[in-house]
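Asks: Next up, some structures in structure tokens.
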Structure I
Amino acid sequence: MKNQYGSILAAVVWLGLLTGCNSTQKEAEAFREYDFNKPEKFNLPESLFEVSGIAFDKGQSDTVYAIQDEDGKLFRLAWDVPKQLHTKFSKKGDYEDVSIVNDRAYILKSNGTIYTFPMADAVYDEPEDVAEVKGLLPKGEYEGMYGDEGTGELFVICKNCAGDDSKNSVSGYILKTGSDSVIAESGKFAINVEEIKAITGKVARGFRPSGIARNPVTLEWYIISAVNQMVVVTDRQWKVKDVHHLNSNMFIQPEGIAFDNAGNLYISNEGDDLFSGNVLKFRKLGR
């Protein structure tokens with residue numbers, strides 16, 4: 001009997017190793033466009049210790065636009081140059097993401113309020129024409145927003161909204177922008193958390209998105225979560241295709257996500273007691 005139990009135990013261990021290898025291989029194949037182990041790191045200045053959202057203007061990576069959680073300022077920096085300039089668009093508050101659409105900046109506050117002003121004003125200490133748009137989004141907590149230059153739409157995803165059960169589904173809202181500060185709701189979308197579970201297993205605490213961006217090459221959606229330490233990839237119809245778990249030693253607190261027009265991926269991380277805030281760049285493989 002002892003030898004029989006030993007044989008069974010060995011078979012179970014072997015099966016577990018095979019399953020783990022297959023899972024790792026599947027994950028590696030799913031993210032073959034990017035090597036998440038080899039980023040280029042841009043350590044941000046102290047003013048962006050609590051960096052949250054990042055964006056590019058028309059996908060041009062020569063200037064990184066960023067906001068942080070506490071100050072109503074839009075920061076701009078050249079890549080790997082730790083000197084920032086900024087424009088102050090509002091008082092202190094909890095600002096989570098930024099998008100630039102058709103020469104206007106849009107900044108998302110955690111309560112769903114959106115601030116917008118012309119990018120031409122971003123070079124001044126304080127922009128003159130700032131609009132504060134309230135009441136478009138249901139009550140909840142929001143951290144992720146993506147702006148589509150082609151359609152003029154903003155895609156805003158819930159982190160924690162009253163109408164959602166984040167263990168099953170997460171809602172998102174589509175807003176249409178105009179040539180000025182006018183914004184109107186134009187649609188909705190949802191992420192099926194069961195589809196995430198089918199790939200990665202249990203999603204502890206539910207799915208809590210921190211940022212959202214669209215890959216300009218594949219047109220897939222990339223949704224990052226600091227709470228879950230993962231990136232979820234969906235197709236154009238929001239069906240989950242892939243999930244990638246993030247190494248917490250590298251991704252301290254991943255809050256923002258963006259692509260440049262070459263398809264390179266950027267993820268911003270808040271700092272902690274040991275590390276400054278940073279932006280990690282992952283080059284599209286083959287470039």
Structure II
Amino acid sequence: MSGMHYEGMIIRPPSEADSILLQVTLGCSHNKCTFCGTYKQKRFTIRDDSIIDADIDYAAANLRFLRRVFLIDGDSLIIPQDRLVRILERIREKLPWIQRVGIYGNAKGILRKSPEELAQLRELGLGIVYFGLESGDPQVLADVKKGHTRERMIEAGRRVREAGIKLSVMVILGLAGRERSLEHARATGEALTAIDPNYVGVLTLMIIPGTELGAKAGAGEFQLPTPLGMLAELREMLFRTTMTRGLFFANHASNYLPLRVKMPADKQKALAAIDAALQGEKSLKPEWMRGL
């Protein structure tokens with residue numbers, strides 16, 4: 001056995017760095033977002049059971065020291081329920097020591113599952129869904145071709161939580177450009193409050209060449225906020241976000257000011273830290289140190 005079968009660019013959340021990455025889909029079923037270049041070269045497909053089984057067998061033989069599994073690519077939750085159940089059952093059978101299975105889910109994939117189906121996945125070990133909200137601003141969601149309304153996105157997030165599965169919601173600073181920066185921040189904080197996830201992961205937009213947004217930026221039709229503008233956006237977003245518990249992270253390599261905020265206890269302290277940075281008391285990460 002030569003190892004796991006991987007095709008194309010592989011991405012995973014920072015918190016899944018020590019997980020077995022099991023590629024059960026190729027690409028993303030939506031694949032239209034203007035800012036994303038990750039899966040442009042892949043046509044969305046669900047991998048053959050034989051390949052998935054071989055990878056699980058490989059992990060059983062060679063990766064016993066890892067305690068979590070993360071299912072990739074883009075939105076593996078879109079897999080029909082019976083096939084997803086089969087994958088989770090196989091993981092449980094062959095990798096009985098695994099403590100949690102994680103997955104990327106988009107609104108379409110989540111809302112196709114009934115509450116009963118999500119509960120079944122939870123029973124079989126699905127412990128966390130990573131969900132790309134990106135923005136709570138209806139205008140921004142339409143502009144970046146996210147494919148869902150704000151209301152449907154909130155409904156999808158809540159459905160995961162109601163099934164007793166942990167939810168990590170990703171949002172992107174700078175996605176509205178300079179003009180709508182604060183509207184985007186405000187609406188996103190309000191949407192996060194409505195969803196009340198376990199985790200919020202804040203990323204900062206990096207313009208990717210070859211994407212639709214990259215072309216707009218190149219033509220001068222889209223301008224990123226300045227580093228201080230991004231920080232003001234982060235402040236507004238955090239200020240508008242109320243969580244009953246959980247963590248609000250801005251610790252991705254793309255961010256100017258790394259934050260890890262225990263909610264709600266650390267919120268005021270974090271806002272004060274952002275204010276200090278806005279007033280120039282805290283140094284921002286230089287441009288060359290930022291990376292995807």
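No value in this document is a laboratory result; all are computed from the given coordinates. Predicted model, so just to flag it, every value in this text is computed and none were measured. Cβ atoms are built from the backbone, for glycine too; each structure is taken alone.
Asks: To test your reading of the models, identify which of I, II gives -11500 for helix-only ellipticity at 222 nm (-39500 (n - 2.57) for each DSSP H run of 4 or more, over all residues; to 500) when calculated.
Replies: Numbers: I: -4500; II: -11500.
It traces back to II.
Asks: With distance in nm of label points 7 Å out along Cα→Cβ at positions 60 and 220 coming out at 2.9, pick the structure among I, II it was computed from. It would help to have the intermediate numbers written out before the result.
Replies: Numbers: I: 2.9; II: 6.2.
Here the read-out was taken from I.
Asks: May I pose another question? Which structure, out of I, II, was distance in nm of label points 7 Å out along Cα→Cβ at positions 84 and 260 derived from, given a value of 3.0? Mind dumping the intermediate values first?
Replies: Numbers: I: 2.0; II: 3.0.
Structure II accounts for this read-out.
Asks: Also, quick follow-up: Could you figure out which one of I, II the value 17 for relative contact order in percent (Cα under 8 Å, 6 or more apart) was computed from? Mind showing how you got there, number by number?
Replies: On the way: I: 17; II: 14.
Of the structures listed, the value fits I.
Asks: Right, next: Kindly point out which one of I, II the value 1.07 was derived from, the read-out being Cα Rg over 2.2 N^0.38 Å, for residues 132-211 alone. It would help to have the intermediate numbers written out before the result.
Replies: Details: I: 1.19; II: 1.07.
Source structure for this number: II.
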